[in-house]
Structure P
Amino acid sequence: MYNAMLYLHVLSLVYWLGGDLGTFLSSRYVLRTDLGVESRQTAFNILMECDMGPRLAMPIILGSGCHLAMLYWPNLLPDYTALTGWLVVAIWVGLVAAIHSPLGHRTPSLAQWDLCLRFVIVVGLLAVAMAGLNVGLPAWIALKLGIFALLVASGIAVRFALKPFAIAYATMLREGASDAGNDTMVNHMRVVRRYVWVIWIGLFVNAALGLRVIIV
């Protein structure tokens, strides 16, 4: 079981980083003013498809991480650690799937529930990290949890930073490209990319901590 969870954990990291890279590269073509609206829309559709990798990998990496921790430190963590982690995964993945279903756009409250869940996860992970130190978990595990909380928080920041971009993009689809709309998309995508770099650096550090390259 431990090896299976470890494989799933690593595979989730691969899909997270790979999907993010595809999203990052596709966004460049969405912003290219020398392309027609239809071509930019195609690039945006590719972006959204690539983004499903990270959206699904994020909760799965959390659930598999909780399961790994319980298997590795059975005397320190309660038996329900893995169950709790996978319950959160089930709710999270269910919300992601519902939001991106054909009927998802008709239920805006789903996005609000997803956002609330992410805030709860950020606070919960920080609380668990502090509690873990008190029960004897290694400091590097607490650091991994804290970094993961930062990654989820960065994803929340991306969502808010994308709102003006989304409005400008929708306007472009309805009315055609304009200099003002292009500038808005470029400026806000620049802000988004700062958070993306935070996420990538956090993933690199967490991967190193998991491999025990960095010992805290």
Structure Q
Amino acid sequence: MKVLVLSNMYPKGDSYFGSFVKDQVIDLQRSGIEVIKAVKTSENRVSYFSFFLRSIYYLLFKDYELVHAHYGFHSALPAVIFKRTPLVVTYHRGDALEEPLRSPIYHWLQWLTIKRADYIIAVSQEIKDVLVSQLGADESKVSVISCGVDTEVFKPYKETEIEKKRVRKELGLPEHKPIILFPGPLSYRKGIDIIYQCASLLPDVTFLLIGTTNHEPRTTIIVF
């Protein structure tokens, strides 16, 4: 089977921009599915122009059996217009919960994408509920499939207690307290408020936050 993946977020080099899409592509390839990619690897909005042109070219002239677009109309719009095969669209969060509220045009484009899609994947139940109740999605055509975790990458640190103590001391972390790590944007949309609520209930646990904020693009480290 050949799948054409359209995504306005895809990492290049050491970037983590849309790394979850790349991980899914790799897993599809491992399962024997041939993947063709038309992706946007830059966060610059101007790069949408070349991304859409490449998407249209692939849609019209490449050989594939299914199109899988990520992040609503931002990636799926070329396939919505030049639809030749079944279209699956994955909604990740902002495309469902925030984008439709920006303007009537954004709302209409997401509604159109949903109507043209043959099937929809929502990465959470909340997203599915919004797609159905506010954007007219057919509930029978929406599945909730959360983003997976590669347990070969994210797993307990299997070093000796001496090594763990050395690392904690080197990083200035308490020697005996359990540590909860949060890597990612330090924003409300990522649930940072819930983390602080949990911390207030767990005084014997150290919380380590590593990420960026809306006001500071450089990586910030917070320990409390």
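Structures P, Q were shown, and relative contact order in percent (Cα under 8 Å, 6 or more apart) at 12 was computed from Q. Here the criterion is distance in nm of label points 7 Å out along Cα→Cβ at positions 22 and 158, and among P, Q the highest value is seen for Q. With P(r) over Cα pairs in 10 Å bins from 0, in percent coming out at 7, 26, 31, 20, 11, 4, pick the structure among P, Q it was computed from. This figure was derived from Q.
Assuming 4.5 is distance in nm of label points 7 Å out along Cα→Cβ at positions 46 and 206 as calculated from a single structure, say which of P, Q it is. Of the options listed, only Q reproduces it. Work out which structure the value 1.8 belongs to, where distance in nm of label points 7 Å out along Cα→Cβ at positions 62 and 78 was derived from one of P, Q. For distance in nm of label points 7 Å out along Cα→Cβ at positions 62 and 78, the value 1.8 is produced by structure P. Identify the structure, out of P, Q, from whose coordinates helix-only ellipticity at 222 nm (-39500 (n - 2.57) for each DSSP H run of 4 or more, over all residues; to 500) was calculated to give -30500. Source structure for this number: P.
Throughout, read-outs are computed from the coordinates displayed, never taken from laboratory work. None of the values given here were measured: they were computed from a predicted structure. Cβ atoms are built from the backbone, for glycine too; each structure is taken alone.
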